[in-house]
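Following are the structures in question.
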Structure I
Amino acid sequence: MSKTYLVTGATGKTGKHTTRILLEKGHKVRALVHRQDARSEALAAVGAEIVVGDLTDHDAVIGALEGINAAYLCYPIRHDLIDVTAYFADAAQRAKVELIVNMSQISAREVAKSHAARNHWISERVLDWSGVPTAHIRPTFFSEWLTFPWVRNGIVKDDVIALPYGEGRHAPVTGEDQARLIAALLENPAQHAGKIYPLFGPVELNETEIAEKMSDVLGRRISYRPVTSEAYKAHLKTFGLDDFLIQHFLCIAEDCQNGVFAGTNSLFEEITGEPAMTVEAFVEQHRAIFEKSA
């Protein structure tokens, strides 16, 4: 039976794929975006209803959730996540949605040093207290992390992954794989309400091993160069990142070293029927942006 879903962050790493997948399944999708641009036009072209608004605007959120069966809540690493979550919970309660799928993170916990990670933990509790049926997803590092300028530039220019992760391990997971799972959760609210799902890719690796996988795909030697937290902080500042985001990145680097991001499971196969993408497959899919001419 066709339903209507709200996807927030609809042009982002998970939102754009979630929108497409739900539409392909014959559902209606209301895509909440910050602005009309080429990305939102692409979603409209495949059948999404585009709504321009901001999750910090309570009235806009109430309007966006009107008539919605279930919703995906995804918000960037910003200081106002708890406010946004409270607005969303209130609006979802009014709309009597069947499920919220909430994008959290693997490092979300009460004792997190990262202000953002602790805010995610509190936001999970806000949604639970609201009484709105909610499933929390907690991914480890996205495979897309490799494509972000502060990582990708070193790969393209110097054939180096330069991060302060030591020998920390994680199983990178793609936004597209997460979208398949998000869509499956939204379609089956009663089965997934009240659950917390840690999400991992298929193989746990350290940065040296990730570099080796990239080398095999790209046909040139990529290496991992551990850097200090101080050097990493200075590097991040050159990309104009704000202090809140930089504090988060430094703390999760420490978390990675301490095993917080490690682990694997079989949730993708169990819930979607398909395995998650390997690092090699992801790099091959995005080969062009890692080439020297990029």
Structure II
Amino acid sequence: MSSYPSIDSDVLRTFVAIADHGGFTRAGELVNRTQSAVSMQMKRLEEDVLQRQLFERDGRQVRLTAEGQVLLGYARRILKLHSEVFNTLRAPHMVGTVRIGTPDDYAMRFLPGILSRFAQAYPLVQVEVHCEISSQLLNRQDLDLTIVTREPGHEVGQLLRQERFVWAEASGFAPHEKDPVPLAMFNSECFCRAWACNALDAGGKAFRIAYSSPSLAAIMAVVTAGLAVTAQLKSLIPADMRVLGAAEGLPELPLANVMLLRNAATQSPITESLAEFIAEGFKI
């Protein structure tokens, strides 16, 4: 079997810091090494270990070469796996139950990847997922972590993601051309529904709530059938639907903030670890 030189995880950590911050000096501060020590590490990595140029230098600024970009992807994955190994094998206290509250639209879009990675790191932790709309989740006191959608100016907790609501309909259909426009929206407690209705009212566009449900799957089934237009976060719009806007006579919708709330009464290493996985998963 071929034998290859190994790359120390500390070297990879330094390499990632340089890539993220564009220079050896700042990277050295982050990994607690001098600039000269960082330079020597990278010189050995380039010349002795990989025999590839990883950086293009422009004064104090450095940029990754094509080979450096390839290594960066692997380095991030290796460091993540390294962390998961230590979390799993050196944290026997990570056993128990954590309760998450989330609207089901986020459960469908983001939770599969988040929970898969969390289960790999902490296989003995049981996760309970409670799906309700944001307004109901905000009143729950029995949840450890809660993901909610909030209007700008009403943020609480940790910001996970900010994105715009958009109008959407099934490709090949044109329910937006009907008068009044048929809408498929969440039930009346959802402020997103109020946003959509208020925007149409302000624009003088006639509409009717043709279908309503607390379930995103039900709403998308209606829209996929070509029966109605919906308004959802852009990341929730599947490939078989098209986003609508001013060209179709529909007004722009506002930005929304996706927030993570922690229950101070139930915080533990388990809940904080899952919170970190959630924050990372919503960046995707």
(request) Kindly point out which one of I, II the value 1.2 was derived from, the read-out being distance in nm of label points 7 Å out along Cα→Cβ at positions 165 and 181. (result) II
(message) So if we calculate FRET efficiency 1/(1 + (r/R0)^6) of positions 85 and 141 (r between Cβ atoms, R0 = 41 Å, to 0.05) for every structure here (I, II), which label has the highest result?
(response) I
(request) Please state which of the structures I, II yields -13500 when helix-only ellipticity at 222 nm (-39500 (n - 2.57) for each DSSP H run of 4 or more, over all residues; to 500) is computed from it. (result) I
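Comparing I, II, where is Kirkwood radius over Cα pairs in Å highest?
Greatest value across I, II: structure II.
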(request) Using FRET efficiency 1/(1 + (r/R0)^6) of positions 37 and 245 (r between Cβ atoms, R0 = 30 Å, to 0.05), single out the structure from I, II with the greatest value. (result) I
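Where does the value 1.00 come from, among I, II, when FRET efficiency 1/(1 + (r/R0)^6) of positions 69 and 197 (r between Cβ atoms, R0 = 41 Å, to 0.05) is the thing being computed?
On the way: I: 1.00; II: 0.35.
Clearly, the read-out refers to I.
Of the structures labelled I, II, which one yields 2.4 when distance in nm of label points 7 Å out along Cα→Cβ at positions 5 and 269 is computed from its coordinates? Don't skip to the answer; put the middle values down first.
Numbers: I: 2.4; II: 3.7.
It traces back to I.
We did not get these values from a lab; they are worked out from the coordinates using the rules stated. Bear in mind that the values here come from a model prediction, so they are computed numbers and not experimental data. Cβ atoms are built from the backbone, for glycine too; each structure is taken alone.
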